[in-house]
1. Which one of P, Q has relative contact order in percent (Cα under 8 Å, 6 or more apart), as calculated from the coordinates, equal to 41?
2. Can you spot which of P, Q the value 2.0 was calculated from, given it is distance in nm of label points 7 Å out along Cα→Cβ at positions 20 and 60?
3. Of structures P, Q, which gives -16000 when helix-only ellipticity at 222 nm (-39500 (n - 2.57) for each DSSP H run of 4 or more, over all residues; to 500) is computed from the coordinates?
4. Among P, Q, considering only volume of the Cα convex hull per residue in Å³, which has the greatest calculated value?
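Computed from the coordinates by the stated procedures, all read-outs in this text should not be read as laboratory data. These numbers were taken from a predicted model, which means no experiment stands behind them. Cβ atoms are built from the backbone, for glycine too; each structure is taken alone.
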Structure P
Amino acid sequence: MSDMTAAPWISVSEAARAIGISRQAVHQRIQAGTILARKEPTSRTARGYFWAVSGDAVQALKTLRALRRAYAEDMQNREPVPT
């Protein structure tokens, strides 16, 4: 049995804050299928819905962004290879 538990589903606003991008960018990723999200009803009586974003997907995207930043910094700090 694993000690890992799934992260909760969060709102688009919470996902945007956690990742460091705009709400519009989160919606673009949902539409493109690059972040896992699902429609949730707003309430039992309302006909509307909101997008709930996978907390695990947000964590994975945060990790990927951090790795990309670290790689870019590492590449900037490297000595040029003599030719």
Structure Q
Amino acid sequence: MMNASQALLQSGQNHKVIRIGKRYSIETLAVLFDANEATIIAIEEGDFDFPMSTIFKLAAAINVDFRQILVDPTAHSAV
């Protein structure tokens, strides 16, 4: 089972894969997310323990369902 640190790292890696796939730079996402670039980097490296509201905001900024950040971004929802 995954612990909290591993979950943060996995979520950050998922976010990075999606961001790169959509061809967003860290700089562009920082503007869309209304954050600084260091925050985006920290999230993607799993070094930023964020609240769920941040996941929703990140997902909205890159136009994906929040579940894609929390789980494998290539996974398809059964819902």
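1. Checking each candidate, the match is Q.
2. P
3. Answer by label: P.
4. Details: P: 163; Q: 88.
Structure P gives the largest value of volume of the Cα convex hull per residue in Å³ among P, Q.
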